Structure I
Amino acid sequence: MKPANFIGRKEELKQLNLLLNKRTASLVVIRGRRRVGKSRLIEEFAKKHRFLRFSGIPPTSEVTAQSQRDIFFQQLAQQVQLPWNPAGWESKNWSSLFYVLAELTREGRVIILFDEISWMGSYDPLFLGQLKNAWDMEFKKNDKLILIFCGSVSTWIEKNIIRSTGFFGRISSYLTLGELPLPDCNLFIENQGFRGTTYDKLKLLSVSGGIPSYLEQIQPKMNADDNIKNLCFRKDGVLVNEFDLIFHDLFTKRSVIYKKIIEKLADGPMELNDLHKELSYQKSGVMGEYLDELIKAGFIKRDFTWKVKSGEESRLSHFRLSDNYLRFYLKYVENNRVKIEKDGFRDTPLSTLPGWDTIMGYQFENLVLNNRQSLWHQLKISPGYIVADNPFFQRKTTTQKGCQVDYLIQTRHKLLFVCEIKFSRNEIKGSIIENMKEKIRRISIPKGFAVSTVLIHVNGVEDAVTDSGYFDHVIDFGSLLENGLQ
């Protein structure tokens, strides 16, 4: 059966639909990285109701506070029939604009979206105060009104709305949109008409991650490699200039330092001290602020390790570039822009790109780690029984060896699931067993703890791996794509 045009986001839609049962007006905040599908989610939620959408215009040197107000009024005039023509003052200040909008939405179910609200309000220091007053004095008079603030600049929303005393106690619901889960990605890919193998789908996801807008670009009559070339290695490819747009939209003033951090993490996870050294930054809270903003933007993750004996979180952590598109761009697109302009990749197999297997390994790990709940389901682990889970590492000391585990799950029953997330273009060889044994020997496992071994692969395993019976669980990436939490 052909899936509906809108795919996924069931939990998010459930949360939004709960607002329809309220007897008071609702103020909602939705954030998430560029192209993750925020506006599309709201359109789906609002499709059976009266819906008004307003969007700020991207910041440039020509944009002013007045031009943001002008475009707001133009959008209002296009969506409703104004009962009068308030020429001359219609966009003089935000208070007047909000009053007009509130008067036109005074009764009945109506959903209003302020899209890219940071663009809308960052030019006028009075915007937030006037918006707060308009909510208190006008909008909330309609008990069936839902006003949604949406944006990609998560740090602006965090500072000016979520943590603002002006909006304290007024927000009914917060949503942060992440990448689509793997089963939804799979459905998205197949809905585009693509019928490749599990490995083909992995290659596509190694570039797109679970970003709906990127998945929409897949061409069904092209194989995976040609799709990637079409998106990333053609001068007019959709994803060739996407990186610049992301950094211009989100990090205009500090784009250089943010890019340097991303570039370092593209080579693999790093500790904070190592980032300070690599970037020649003095130890201070500034680097922490930069990293925190990249985390809120949805581009990196901070993975804390922990003390196995107690289950307590350690102060040690790695920062990981979790956005597959950013890594692929930095490793293969940015430094080849001249060649891309000359169509120099037409006959180049992707597998011959430098470090292909290593990069695919990182991308594969990201996809699994970003979908760990599906893995718990495969392993029959109830979330309530998990004490700690993350990529795990311990430093070498006089009493313990250094080690690193792709993913470790510790349960309340003193059971450790040691997970090896292994990418290979071919079947995984039997040598993986000895490598896994050495890794487990290095973990400081307290007395009374048991170990369960897990291998996650994409292109199969040799008979020697299966016949050995060493791994308690051998999980094909295809099962994560197809089954999810069903």
Structure II
Amino acid sequence: MILHHEFIKMAKKFGDKMAIIDKTTGKEVPYAKALIASLILTKKFGKYQEGYIGMMIPTSAGSFLTVLGIIMAGKVPVMINYSTGAANNCEYAQKKCGFKTIVTSRALCEKIGCRLVPGMVFLEDLMETITAGDKLQAALRSKLPFGTLVRKLPKADIEDVVVILFTSGCEKDPKAVQLTHKNIGSNIRDVVELFGLNDKDILMSILPLFHVFGYTVNFWLPMTTGMTAVTYANPLDYKAIPSIIREQKATMIAGTPIFFSGYLRESKPGDFETLRHAVAGADKCPDALRAGYKQKHNLDLLEGYGTTETSPVISVNLHDRNKPGSIGPPLPSVRVKIADLESGEVLPPNHEGKILVKGDIVMKGYFDDIEETSLRIENGWYDTGDMGMLDDDGFLWHRGRLKRFVKIGGEMVSLVKTENVLEQLLPDGVDCCIVEVPDSVKGARLIAAVTQKVSEKDLIKKMGRKLPPIEIPKQFIVIPDMPKLGSGKINFREITDIVQSEVSRES
């Protein structure tokens, strides 16, 4: 499937049906107008010589149409994270992928305090350059037969890169993941089949498009199937979103457990009665959260699993095939195997090892990084870096990251990074180790194990100048003799056991 061609088919088929209902701006965009607007932007973006164009716009009608315009102009959108360090992320993306132009929003930059980065083009200014002639020309082009219209656009192939998304970059610089039409199209086909989705569905789109979960499921899924996407730019507005779901009669929502926790807390009985599917991913879904949705809304919160490099969905639980606590069976077109850490041999069911994935969902590779790509993909198998197992029924169970970083509230947090900052602030002779412990709300939280009693409030304040809140431990536990391995390295597993035991004793 060539994604923007599928969008054009939907636009010509559904015409006056709503494609996007933007609850942040109040704009409602039917499919026919979405096609016209995309064609207008296609002409604007086509004037740029660059093959890559950065994009930093919150989830909205504007972000959907901008992505469509960039791709239909034969360019590749490079999605930029604006949630933390927006300006630095812009500059990193420009340098990494060799482009200058970044389409963004003046309102966004003012709201988050993002400084002006050379190359920024504000969507508000771009809209002011649109003439009556532009609108008329685009409207006429939109009426052309599908085949004729497509031939007037730059040629496209399913193997073409359709987006660049960045990994979290917890311990190293973020990697630029190249996903193709084939990658994302494969994921969409499987998801549509498994959940029985169709053009009558209404999707609540609250995830940012700089995350693959949002880019595929919140954007391309509705735009290639004729659904209506109800967008809202702030997924943390826990009071507003349940009301919007009720008002718009949404039938599906996908999000992270931390978001679902907020929606559960602020929702009222009946808010979610039209939802057919609620799918949690990007982080571990707590049992209490699942129970809360079942009790309050009689709704099964289904858990899935994926990665940026796999477009993203690898496996997901279904209403008629659900093992709470697992991350579900692999998608129909996806192969998963569990490999031994040392030998690489395939392990039988119920044995833990590395999760390896194969299928059309696996990325084309990391941009300008053949070495890292070859380390992660061998003979078509992608090494997720996660540990897990397949049970006798083919369900996948996630057992944690192989490396020392963890997801908190949907964001990747490096334990090593936090340790490095803390070590610089500790008195001489005091050692530390950052440990992850389960948290009923965020999925996980950090605790600092130290060899001597320290001034916790002072350290937390100083760490706050260098790290975001989710990367700062709020509790310190003294372990005078830090366990070490025979090599002299710290025994992380034993320290974790000690800390978790101490936490359990206190709770």
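Throughout, read-outs are computed from the coordinates displayed, never taken from laboratory work. Nothing here was measured: the structure is a model prediction, and the numbers come from that model. Cβ atoms are built from the backbone, for glycine too; each structure is taken alone.
Computing Rg/Rh (Cα atoms, Kirkwood Rh), for residues 168-271 alone gives 1.01 for which of I, II?
Working: I: 1.05; II: 1.01.
That value comes from structure II.
Comparing I, II, where is Rg/Rh (Cα atoms, Kirkwood Rh), for residues 64-351 alone highest?
For this comparison of Rg/Rh (Cα atoms, Kirkwood Rh), for residues 64-351 alone, the top structure is I.
If log10 I(q)/I(0) by the Debye sum over Cα atoms at q = 0.11, 0.23, 0.28 Å⁻¹, for residues 240-311 alone comes out at -0.32, -1.13, -1.46 when worked out from the coordinates, which of I, II was used? Present the calculation step by step, with values, prior to reporting the outcome.
Working: I: -0.32, -1.13, -1.46; II: -0.25, -1.00, -1.41.
Structure I accounts for this read-out.
P(r) over Cα pairs in 20 Å bins from 0, in percent was computed and gave 22, 55, 21, 2; which structure, I, II, did it come from? Spell out each step's value before the answer.
On the way: I: 21, 51, 26, 3, 0; II: 22, 55, 21, 2.
Computed on structure II.
One of I, II was used to compute mean count of other Cβ atoms within 10 Å over residues 56-63, and the answer was 12.6. Which one was it? Mind dumping the intermediate values first?
On the way: I: 12.6; II: 26.1.
Attributed to the structure labelled I.
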